[in-house]
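Each value in this text was obtained by applying a stated rule to the coordinates, not by laboratory testing. From a predicted model like this one, the values you see are computed outputs, not experimental measurements. Cβ atoms are built from the backbone, for glycine too; each structure is taken alone.
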Structure 1
Amino acid sequence: MESIVSQEPLICVRCNLPVEKNAASYEVFERMHWLCFHLEFEHHDDPDRPCGDPSCPWWHIEVLRQKIVSLGEDPDQTIKLAIKDRWHL
C-alpha cells in the first residue's frame, strides 16, 4: 500500500505567505518568493520604483509603459480596458 506524504507548504521568510510558483527555487532564493528575494537583496532603491536590475518587475513595467506610449497608446487606458475585460464590465 502506498503511503500518502503530506508536504507542508513552503513559507516565505520575508512575507510569511506560501511560495508556490517558484517553489523549485525556494532554497536558491533564501526560502523566499523570487520577488521578496529581489526586494531584500537586489533592489537597492525605493521599492516602489524601478531599480537597475534588468529582472526588476518595476523596470519591466516601465519599459512596457514607454513602448505603449511610443505606439501612440495611453498606458492607463490600456489598464482600464484590461480591468474591464477581466471582470466583464
Structure 2
Amino acid sequence: MLLMDRENLYQPGWSHVLSTTNDLLELEALRIRVGAPRMAFHLSDGRPHLDLKLEPRDRAMRDPAVTVVETSRELLLLWRASRADHR
C-alpha cells in the first residue's frame, strides 16, 4: 500500500510517498505513472520514498493505489504501524 501526505510539513508544495512494505518496485511504478523524474526517488534512512511536487504530486493524489493523509505526522504514524504489522 502507498501512503502520501497531502503536503510535507517542512517543504510546502511537496509531498512524500511511502510504501507500507518498503516495496521499491511499487514506488518506482508510481513514479513512472505520475511522470515524476528519477531524482524524485530516494533511498534513505531505511525509508525509501518519493518526493513529489507540481503535476506528478497532483496525479499521485488522484491515483487509486495511493492513500492520502493530511499531515506528515499522520503519514509517519501509519507507515510505522504498518511496518509493525509486517514483522
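Here are the numbers:
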item: helix-only ellipticity at 222 nm (-39500 (n - 2.57) for each DSSP H run of 4 or more, over all residues; to 500) derived as -10000 - corresponding label from 1, 2; result: 1
item: Structure from which 12 was derived, relative contact order in percent (Cα under 8 Å, 6 or more apart), options 1, 2; result: 1
item: Origin of the derived value 16.0 (Kirkwood radius over Cα pairs in Å; candidates 1, 2); result: 1
item: Among 1, 2, which structure scores highest (criterion: distance in nm of label points 7 Å out along Cα→Cβ at positions 12 and 28); result: 2
